[in-house]
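Down below are the structures I want you to see.
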Structure 1
Amino acid sequence: MKLIPEIQAAQGEIQGLRRTIHAHPELRYEETQTAELVASKLAEWGIEVHRGLGKTGVVGVLKRGSGTRSIGLRADMDALPIQELNTFEHRSHNEGKMHACGHDGHTAMLLGAAQHLAKHGQFDGTVVFIFQPAEEGGAGAKAMIDDGLFTRFPVDAVFGIHNWPGMPAGHFGVTEGPIMASSNEFRIEIKGVGSHAALPHNGRDPVFAAVQIANGLQSIITRNKKPIDTAVLSITQIHAGDAVNVVPNTAWIAGTARTFTTETLDLIETRLRKIAESTAEAYECTVDITFHRNYPPTVNSSAEAQFAAQVMKEIVGPDRVDDNIEPTMGAEDFSFMLLEKPGCYAFLGNGEGGHRDAGHGAGPCMLHNASYDFNDQLLPVGASYWVHLATKFLAQK
């Protein structure tokens, strides 16, 4: 690996920041202590600081020379509502809250890069450090954009990264085009007429209608969308009734839909509504349908993905970079930034969990798991990537 020596020397300091953040997790739009730590460190290093974008977001601006090019580097800061099972020293001190997705590590890596660029960076242009709140279900990226992120701090491209358990530590994964799916949820409430279970002909059974709707929705995936267009439709809840001998008045089903394109999502929503309404009508019931689009698909622009992959290969070697990684059906609100600007989102391998200190929980080191912990050996890798990415991007004509 070709890591930056000054960043390697500062690993202890960066790790200290990461573990401080891990020990004091804050949920979406509550990241006041984390934001204060980030802002104070940026100011300490002489970086221009802007607070309060997207409520608790922080932006740092570092400009050198007269160049007009600008690059945005983004890290997320929020934690999850999970009770941590780990008992090591830097475990969560906030009950019911935990950095179980590695946002503490993402923030620390970007802080490490900011410190190096402020003290040693040789570049011509502007680096915009974006510390974002509320990635976990709060659409913090969109909130920052709505607060004028890219109008106040225009960038030519924006980049993000996420640690990835199961991928060998220090390896990178990236691809052109979709890398993560859209996240959407639906709820269908079926209204019928209740009756005694022994006299179903006196009612209009919403449970039976719900089952038929649930079966029918799978035809969208198998018979409506093109086979080559990836999509998932999962029904995850069916609720109805309180007694075994009573047909209830109502029933409802809910679930999620994931796609890599908005066109496929449009098709799913249109067909879902048609199938639910028509099926309910066939059984003399009515429906109320809610279809909520949470995050759009995360789609990397080709030029920026190729550029990022080349930088990765220069740092860790071509054998440690998968530049055609299989996309995941998980979702990420960095997608909102990629709707506004060209850019690239990538994965950095977090390993299998053997890095965890004594006292970790019994579970696997997977994302959103109560036994998770970020791999601190990645801190100089990620920080070096950010520095090289920014420097080389700004040097382009």
Structure 2
Amino acid sequence: MSIMAKRLMVITLCASVFVCASLSMAGEEVVRDGVLHIVNAEQSAKGVETIIMEEVWRAGGEDGDDFFGLISQVVVGEDGTIYLLDTRLAEVPFYSPAGERLGTLSREGEGPGETRNPSDMLMMPDGTLGLVQSFPGKVITIDLQGNPTGDFQPQLEDGGFLSLKDCLTNVGGQITVSGRSYKQTTPTIGTQTNFVSNFGPEGNEIVRLTEIDNVMDFSNFNQKEDEQNEIDYRKVAVGPDGRVYLNKIRNQYLIEVYLPDGTLDRMIERKYEHRQRTDKEYNMVQAMAETQLARLPGSSFEVSKIEPDISMLRFAPDGFLWVTSSHSGFEQPDGQIATFDVFDADGHFIKEVAVQCLGDGMEDRLFWTSHGSAVLITGLNDALRALMMGGAGAAAGEEEDEEAVPMEVIYLEVANN
């Protein structure tokens, strides 16, 4: 064999090893108990991609004319209009892409088009805006001029009291709903069912994708956070083809994928190191638990030492699944707000995306739009904790701020290179 032939053989062999390694890192496909598992390595196939975002405009804050209570969701219309869901004020301020405030939709109340403590917002299949009211669980719909257009009321086949978490528009006019139903069996015992289902446009439950039943004994309420598996807020996403992606195991980086007919299509795994909670995080959760359990004498709740592995799922316009993990906003370099895990729709860990812009990855939250821009909400996580504590002060061992900093909305676009 000539020297040139040997060199070509070595080059070919090295290239083959590199390709195999890349494919392995992108996710090995394994069938377990009849279910396809995409087993991803700790590192992504293509490494880290950096995106630099620059501010276009901002609203609210100490120097702004607008005041926000708690912006918890952002929806962008086809024409680029930015709709902001204010959970505390139960209204929807909306802005042009250039930052001009165009008006306010809805208000607090129980009349047509009004809500109380809306938890989520979505564009309905018919182009109206849906405001998700947690309890009583329903979606109040209004047109883009603010006129009431009726309610979307999910109807459960098994009945029970209904509360809603997230609602997402799916293909074929369906709505994917994450929520809870509760049935009382004795004066102190009931069953809480955490579910994700696809509903028809009239509110009929077409198929239940998954559910978790928890028996609640309020005379002997003792729970451990590490054992609390449920489909929490923002942990459901709908893919371009109608598949539903969700995370329901608290301490496991595992995403279940369901076909529109309810079949479990696959499971997406990633080798992952749990993140230990900081003292501030631990104390805050402890304070929230004590606040919520104060009405149940003799109850207990063991707070976890670790953060949930996954905190948010969403699909980008390019059809990729973006995952916010417990490490995403933690200890980021200066000028970098967060790093996201990006998977293709089949569950292969393609890359990580590091986003550079001003902000605090532990307290602020980025909402990506269908136009490739982003909306940064400052102080959102702290505001959510305060809401869960009923407006209570700082956690034990933490100094309470003299005055809370007003929430800001910052519109960002990808910087031109």
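No lab work stands behind these numbers, since they all come straight from the coordinates. Model, not experiment: these values are computed from the prediction. Cβ atoms are built from the backbone, for glycine too; each structure is taken alone.
Where does the value 10.2 come from, among 1, 2, when mean count of other Cβ atoms within 10 Å over residues 28-35 is the thing being computed?
Details: 1: 20.1; 2: 10.2.
Label of the source structure: 2.
Continuing with the same structure: So Rg/Rh (Cα atoms, Kirkwood Rh), for residues 116-283 alone, computed for just one structure, reads 1.17; which one of 1, 2 is that?
Clearly, the read-out refers to 1.
Where is percent of Cα pairs over 12 Å apart, for residues 36-83 alone largest, in which of 1, 2?
Numbers: 1: 70; 2: 81.
When percent of Cα pairs over 12 Å apart, for residues 36-83 alone is calculated for 1, 2, structure 2 comes out on top.
Assuming 2.2 is distance in nm of label points 7 Å out along Cα→Cβ at positions 172 and 268 as calculated from a single structure, say which of 1, 2 it is.
Only structure 2 yields this read-out.
Comparing relative contact order in percent (Cα under 8 Å, 6 or more apart) across 1, 2, which structure shows the greatest value?
Details: 1: 25; 2: 16.
Checked 1, 2; max of relative contact order in percent (Cα under 8 Å, 6 or more apart) sits with 1.
Another question, if that's okay. Given a value of -10500 for helix-only ellipticity at 222 nm (-39500 (n - 2.57) for each DSSP H run of 4 or more, over all residues; to 500), calculated from one of 1, 2, which structure does it belong to?
It must be structure 1, since only it matches.
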